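Colleague: Structures follow.
Taken together, the values in this text are just the output of simple stated rules run on the coordinates, not laboratory data. Note that the structure is a prediction, hence the values are computed from the model and not measured. Cβ atoms are built from the backbone, for glycine too; each structure is taken alone.
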Structure P
Amino acid sequence: MEETVMNIPEVVLDIANRARTASYNLVQLKPQIKNQALLAVADALIAATSSILEKNKIDTEKAKQRGISDALLDRLTLTPKRIDLMATSLREVAALPDPVGEVYDMKTRPNGLKVGRMRVPFGVIGFIYESRPNVTSDAGALCIKSGNAVILRGGSEAFNSNRIIAQIMDDAFSQNGLPKNCVQLIPTTNREAVYELLKLDKYVNLIIPRGGRSLIEMVMENSRIPVIKHYDGICHVFVDADADLDMAAEIVVNSKCQRTGVCNAMETLLIHKDVAGQFAPKVAEVFRSKGVTVYANKTFKPYMPEAIDATEKNFRTEYLAMKCNCAIVDSIEDAIAHINKYGSHHTDSIVTTNYNASMKFVTEVDSACCHVNCSTRFSDGGEYGMGCEIGISTDKLHARGPMGLTELTTSKFVVLGNGQVRG
């Protein structure tokens, strides 16, 4: 499907205006109507599997011609199983409690006023993302269930896949009681469209960029609209002095090798010096067998002489490939300091049987997700019981970690009285 010549500022403004109108209608809908529409989209995606795969093949073939990396090609590729998982995520979101209209923290003041908060949608969310077309349906589902209209701007590499998925969603939504244009995809890969979207603070309430650092930094530099950042994943596993080493081996291999081209894959392994003699040779052998290229600090290097000497740049790199940094550290304090210095505040895990060590780790590591005795790969909205996620925020305002339904709402104060006036 080829793009047509268009007046990009006019097109983007029209999309934003229609999204704004749709958002006013969305907030009025009862949960059961939204849930019914989400289930209809799930069915529609399954029914359109062959058409979606046909469009996805166009994208993947073009990507191969451009020499895209294996990791990014894996992110881009859809299969019948992945489309089934997209539909499953929609059904899971439909089954979750609706946050819109929830009143919480209600307190009665001495004068009898009842003061509380109500969860409300942001209104219109602009979502700018790269590579993964399944994110299109996840974002649409979460935004609609949380009462937000969404403007999608996917990467050029997934243009055809995103376009058909967004069209299926909007058709199914409008046929099942939702306002037209509650999900819209900007119909061009021209970067000018992003710059135009970022100007529209009178129409769009929130921008969520999800992709590489260059994309997010560009959005931050140009947006008039509040931004929640979803930076890269430089994730760590620290094997503590009191670790169960068999458990540690399984967690390390899963974190690194189960799927490399994702933001919650491990990029750096840290090993306490007290268990290095036992654990480092085991890891080195497993990584050799798996074909993992290792970048080692000087204390890990003796256990894997063929490893490449690690530099500062290596420890700050998100590989998204069968590559891994390995380092031996003197203490848990050194491990925490390393993670806070080189990590991206995404997901980090400790393997230990020592409760005090685990609590020190989760308290002092400055990351959105801190895991104890489990793989970094569990850092995911679906795995956390949120149905799916629009992304994993590495910000501290207003949300942090996987962003699901609750994180896509804000609040307003609701005050109930019976005639009180202020003296």
Structure Q
Amino acid sequence: MAARPSPEKRGSAWTLIAARAARGFGDGFTALLLPVYLTTLGFSAFRVGVLTTATLLGSAGLTLAVGLAGHRWPAKRLLFAACALMALTGIAFSQAHAFWPLVLVGFVGTLNPSGGDVSPFLPLEQSLLAHAGQPSQRTHLFARYSLAGSLATALGALAVGLLAPLRTLTGASQLTLIEAAFALYGSLGLISALIYRLLPDEPVEHAAARTPLGPSKRNVYGLAALFSLDSFGGGFMVQSLFALWLFHRFGLSLPVAGAFFFWTGALSALSQLAAPPLARRIGLVRTMVFTHIPASLCVIAVAFAPNVQVAFALLFVRALLSNMDVPARTSYVMAIVTPAERAAAAGVTNVPRSLASAFSPALAGLLFSLSPFAWPLVIGGSLKITYDLLLLWRFQQVRPPEEADS
């Protein structure tokens, strides 16, 4: 029987999960408010896409730096630095109104327009969480981590529905309330820092110091290349631009959009609990692929939806499937590398989630401005299906230890 993790390890795991939830709440409402904020300031769909690209490019650079060079500093110190940057990002976005200053803040800051977690926090948290339990519990830990983040993100999206009653209650303009929301986002960075104070001063696993990539380099770079393709496809449908399309295509109000993204986020979050038992049955790679392909087909079908009811039905089905690969993917990366390489592997494989996807939002914004048809959804879904098939072909025989021994 496997030994139970120590109380210190269990405490570290719940600390990381709580911090992920705090940041997820901020990501949820800022991803939805960002296009509203920018259009209120008079920016076109193309400029919204350009700013989204800038934020994702900046996140990619920070994540890559943490993954490749972060082993030189204690993880806790780097997490505090990222929290400070998050606080400054919120303050700056609440004050800046001109386009290029906003692009600059988006590039150097932590703002996340994708609705998922794309940030320098990710490689640090994932490497620490991978050490916070037994290998047999690793996928379960990442499922809880992803569940907390997704549920908090969904609640953040739902919270935007409070803007209308707040406008009635306070008499403030929508622009003023959105600026206050970005300030709240910055305060969540400070709250996250208080949560991280509960982590031990040293990494949870003392036996394996963090090092750059070594023996696992070939597999990690192969996964990074495939994740690049997946992320490039996902960039055509980041939540901010998806919301913008729904506003224009079906005339959704902000409260309705917020409620919709809450329920899709909640369904996505809860579905991740099915990933660990499914992975035990069919394996981590097949769990990723066999849940991802139907979700991508639903996205493509949304582009042809004749009305909002059909579009919502397809997107609810997608929500039930699209994020089941998240804990499986993270667990798989952590399993096929040595413990010492986990921080570097997390950084290198997470960078494509922002770097490759950074180029597609500007293209999506341009396509949305040129045609009312949702070409970005068709393109993004097709690229994601291509990624799934290549992943199955390349990595179905690269099995983590617990699957190889079964």
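Colleague: One of P, Q was used to compute FRET efficiency 1/(1 + (r/R0)^6) of positions 66 and 330 (r between Cβ atoms, R0 = 30 Å, to 0.05), and the answer was 0.10. Which one was it?
Modeller: For FRET efficiency 1/(1 + (r/R0)^6) of positions 66 and 330 (r between Cβ atoms, R0 = 30 Å, to 0.05), the value 0.10 is produced by structure P.
Colleague: Assign the value 0.93, calculated as Cα Rg over 2.2 N^0.38 Å, to the correct structure from P, Q.
Modeller: Q
Colleague: Given that distance in nm of label points 7 Å out along Cα→Cβ at positions 146 and 306, derived from a single structure, equals 4.6, which label among P, Q identifies that structure? Present the calculation step by step, with values, prior to reporting the outcome.
Modeller: Details: P: 4.6; Q: 3.6.
Source structure: P.
Colleague: For helix-only ellipticity at 222 nm (-39500 (n - 2.57) for each DSSP H run of 4 or more, over all residues; to 500), the calculated result is -25000, so let me know which of P, Q that is.
Modeller: Structure of origin is Q.
Colleague: Further question on the same structure: Out of P, Q, which has the highest value for relative contact order in percent (Cα under 8 Å, 6 or more apart)?
Modeller: Working: P: 19; Q: 30.
Greatest value across P, Q: structure Q.
Colleague: Given a value of 27, 14, 10 for semi-axes √(5λ) of the Cα gyration tensor in Å, for residues 26-105 alone, point me to the structure among P, Q it was derived from.
Modeller: Q
Colleague: If mean projected area of the Cα convex hull in nm², for residues 226-297 alone is calculated from each of P, Q, which structure is the one that comes out at 5.6?
Modeller: Q
Colleague: A further question follows. Any idea which of P, Q comes out highest on volume of the Cα convex hull per residue in Å³, for residues 194-385 alone?
Modeller: Values: P: 123; Q: 142.
Evaluating volume of the Cα convex hull per residue in Å³, for residues 194-385 alone on every structure, the highest lands on Q.
Colleague: Starting from the value 0.05: which structure in P, Q was FRET efficiency 1/(1 + (r/R0)^6) of positions 258 and 394 (r between Cβ atoms, R0 = 25 Å, to 0.05) calculated from?
Modeller: Q
Colleague: Given that Rg and Dmax of the Cα atoms in Å, for residues 266-361 alone, derived from a single structure, equals 15.5, 52, which label among P, Q identifies that structure?
Modeller: Computing Rg and Dmax of the Cα atoms in Å, for residues 266-361 alone on every structure in P, Q gives 15.5, 52 only for Q.
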